[in-house]
Structure I
Amino acid sequence: MIKMKRLKFPGFSGGGFTFVEVLATLTFTAIVLPAVMRGISLASAAASESRRRTEASILANNKMSEIISGGVMDFSSVSGDSDPGYEGYRWEAELSPWEGEVLSELVVRVAWKSRNQEKSISLSTLVYRGEE
């Protein structure tokens, strides 16, 4: 009878994973992976929404500064599309009397579409119109 000799490799003990261990690992991965992917998806959506809100507030602040520094305060409402670098936004500004004739309230609203929903932010300030 011929005796077979096993080859021995340095650093290899010959052990491995059993079928049950592999099956348990795959089951655990199948349960955990969807939850992890959902978390990543939610984090990505939140980051995108935060970026859009930040851009909208910067655009509203810029428009408010333009209107105030322009000095033309004889309108009740004005609107427009987004500026270069702010595609996908619409803005509108309303000027209305506030507590008499000397002060006016300036409200700048910026709107955009996000996931088929209309989102918007508004900034407001009081503007001194001077003695009339």
Structure II
Amino acid sequence: MAQAEPSILALLSDVVRQGAGLVEKEIRLARAEVSENVSRVGLALGLMVGGAILAIVCLNLLAGALVALLVAAGLSAGAATLAVAALFGAAAAVLIARAIRDLKATSLVPTRTAESIRKDAQLLKEATHA
């Protein structure tokens, strides 16, 4: 006796079940990836804050030394202070702009998961059209 072929309903049911399983796995993967990215950003921010605290102390001492050097070179105290403040302000603006660019939300997108979902969707599409 020949073995009966599975019905269309059984095949569709199987595809839906497998698709649901894939979606669950992709959601778990996305959560793990986002969590990993958020942890990495949190660590980076913590390191930035620690470095910034030390840099403030160093920059304060450096600014005082530069002002003293400019005053000794003949500038008035006010002009020397303004020149040093402008220099440090420009450097700060460059650093802040770089940090903002690096921390944009687009870097938190789970790209591996998105690619995996695209592949899974293509496989499901091929399986249903076969």
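Here, each number is a calculation from the coordinates, and none is a lab measurement. These numbers were taken from a predicted model, which means no experiment stands behind them.
What the table below lists for this structure:
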{"quantity": "Test item: Cα extents along the principal axes in Å, for residues 53-116 alone calculated as 41, 23, 17, pick one of I, II", "calculated": "I"}
{"quantity": "Relative contact order in percent (Cα under 8 Å, 6 or more apart) - structure with the largest value, from I, II", "calculated": "II"}
{"quantity": "If helix-only ellipticity at 222 nm (-39500 (n - 2.57) for each DSSP H run of 4 or more, over all residues; to 500) is computed and equals -31000, the structure in I, II", "calculated": "II"}
{"quantity": "Origin of the derived value 10, 24, 16, 12, 9, 8, 8, 6, 4, 2, 1, 0 (P(r) over Cα pairs in 10 Å bins from 0, in percent; candidates I, II)", "calculated": "I"}
